[in-house]
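What follows is a set of structures to go through.
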Structure I
Amino acid sequence: MVRRTVFESLALLLSATGSEEIWVACSGGLDSMALLALVKEFALDNSLPVGVVHLNHNLRPESVDDEKFVADYALKSGFPLLLDQVRNLREEVANSSQSLETAARNHRYAFFQRLLDRRKQALLVTAHNATDQVETIMMNLMRGTGLRGVKGIPRRRGRIGRPLLLLPRARLECYVAENNIPFREDSSNSSLEFTRNRVRHELLPVIRKLGGAGVEERIAGAGLRLADDLNIVNRKVDELWHWVEFVEQGIIVPRELLQKSEIEILPHLLGRMIRHSGGLKQVSARVLDDLVALVGTVGSHRQSHYDLGSGLIFKVLPEMVFVGKESDHGAFAAVLPEYRMILPEYGTYLLPHALGKIKVNSPVLLNANND
């Protein structure tokens, strides 16, 4: 069951990415050592090269021993090994608004990306499993989330894949025990300092009791099906995205476009605009609902704005909506580039930068500073 599930997932990931080698992100813990053993077997059957990557976050006294354990296992197995370390992560977090978990994750994925930038034919796999998926979905629900959050961890993003995503941790524990796979215990997994651990140790037992056997697989599977639904929504957002215009301090879009779009699509379009404006990677469903209401309720001759935090504002004007950084001269005074338009015939013309329309009765040359 475990082998078949993982092997099928690996085959799909390799096909989707066109990759010709597999690199395993390995912490030395039970999940990642199970994944490494499974990838090793799959690669042997399919004549694929395998490599191992390990990032030492230096957050625990035993981190050095974890690094040595992974290195020794990789070398004994004949796998190429890529190691790196993060220095002073706690000090970095103390001087920022990030949580320790988020900062560690950002360093980890930056490390993965450096590998993928160097090895263009590589698929990198991580050991996220169905239990991790349930934890993520529950955490996102508690924060207040939309479809992006409820779908949980994606099966694949670019050339980073997660072949264990339909297997709960209990199955991996059995697989490791049956095959005598060595692993390291992470002492931080029992600490209730982290939200994820509290969900794992306090909430998940209740979910298992109420949901019965297979509840983790069912929730994880629902997350993957919701990810498919989100892909359909994203294609609709893509159709609207060509109306979005990037300017020096942010993004502008015609307000009329938003008002005529399906209201179910608007949170996804506005969320993408905010993420592309920089500073915020996640926006709660409550905030997005507020922004949708703002677009629709502000009068046609009025303007309003919403402070998104992290130096970003969402501003609604009669003809346009702006997401970005507020300047000393207002949201738009310094963001719109100069333009020239020749209006050769009578008629109504759509102005650039979501500035609305102009109706002319004779040919004119229009400059950005025309009144």
Structure II
Amino acid sequence: EEAQQNLEEAVAIANDQLAEGDRKRAELAKTYQQRLDEAGDDQAAKEVIMAEYAEQSQLLEQQLEEERLRQFEQLQAKMAQRAAERRSKQKEEEDRTRSGHQAAKVNADGTLIDAKINEARAQHENEVAALVDATTLQNRKQAETLKQLYKDRVEMRKEQMKNQLQKALDNVKGNTPEAQAERKRLQAEFEQQMHGMEDMLNRERDAQLEQLERKMKERLEKRKAAMQKRQEGDVAYLEKEKQIAAAESEVLNRHERDRAELESEHRAKIEDLNRDKNLQLNEAIVSDQAAMNSDIKRLELQLQDTTDPAERAALQETIDQLKTEIEQHRAQAAREIDESLREELALLDEEYLKQLAAMQERQAGEVALMAAQKV
């Protein structure tokens, strides 16, 4: 669309320039034709008029050429500005799209890693809960075993003390008051020793249970600390992985942006070159045709003032030849500009490939460095 607009503007300006030039040449020719008519048969006066006409024609062509160049430069600047504005908008849109894609990728990668982090934390909580349950169960079983052991010791000790009491009672003979008093003393002593034995074993049991509980808690805390350290290491690794992924995404996005900008600059240079060459061709055609039109108008003026058939035929032949040369010059200009365009395009491509190769080598080094840092 823009190229078509440029072409239409260039053609319109060229046609306007040619039409304006033809109009001014026609006015100038008409003025001097009137003076030639007024001169009648005065050949000397006609020669002066024709010389003056040639001088004025040359001056007119200079003015037209200056105006043509001025308009050409304005058009060239206008087209360049239009292209720059379009490219700026395209770049902004491409940058927004690229940034959006990068943000989406970083967000997706971050979400995935966050899910892994949450999974690691949940797994840690489950492992800690399982450890607490297993340790508590194990401690409960050990406590029950210890309690049963002391209970058995108490029962066994009671049985031993009862046997000892019974032997002592059996050694007390008779049923005298003294014997009965001795039996009561032995029985009371037995009861006292029995309670003392139970209290001692219960205190010993409680101390063992307390020690068992303390050791269980110490082991549990150590294992929980080890598990916490491992979990923190896993989370730290995942957090680093998240940071590395974001950094990698930024680097790869920058690589893509740099490649896109290099390619965009290359396309812009090609576009500018094509546009400038088309303008040069159009300018060359207009300039050449304007010059030819000036010569043709001068010859046509001479033709109108000439009555000699041979001279008129020669003038007409020259006019026809000039018109033919216009087409030939136009074709020649097109060939020369096309050849120049191909040569300059080849140079642009060569330079672009060099820059691209250097960029790819640099980017490959950055990617290799990132890969090494991940190990």
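No value in this document is a laboratory result; all are computed from the given coordinates. Quantities reported herein were computed from a predicted structural model and do not represent experimental measurements. Cβ atoms are built from the backbone, for glycine too; each structure is taken alone.
Given that helix-only ellipticity at 222 nm (-39500 (n - 2.57) for each DSSP H run of 4 or more, over all residues; to 500), derived from a single structure, equals -14500, which label among I, II identifies that structure? For helix-only ellipticity at 222 nm (-39500 (n - 2.57) for each DSSP H run of 4 or more, over all residues; to 500), the value -14500 is produced by structure I. Look at relative contact order in percent (Cα under 8 Å, 6 or more apart) for each of I, II: the largest one is in II.
Out of I, II, which structure matches 15.2 when distance in nm of label points 7 Å out along Cα→Cβ at positions 161 and 321 is calculated?
Working: I: 3.7; II: 15.2.
This figure was derived from II.
Can you say which of I, II returns 2.5 when distance in nm of label points 7 Å out along Cα→Cβ at positions 153 and 241 is computed? Here the read-out was taken from I.
Where does the value 43 come from, among I, II, when percent of Cα pairs over 33 Å apart is the thing being computed?
Values: I: 43; II: 69.
Derived from I, not from the others.
Matching task: 0.60 is the computed value of FRET efficiency 1/(1 + (r/R0)^6) of positions 33 and 113 (r between Cβ atoms, R0 = 25 Å, to 0.05). Pick the structure from I, II. Here the read-out was taken from I.
Check the numbers for distance in nm of label points 7 Å out along Cα→Cβ at positions 9 and 145 across I, II and tell me which is largest.
Details: I: 1.7; II: 9.6.
Top value of distance in nm of label points 7 Å out along Cα→Cβ at positions 9 and 145 goes to structure II.
Calculating Rg/Rh (Cα atoms, Kirkwood Rh), for residues 17-176 alone for structures I, II picks out II as the one with the greatest value.
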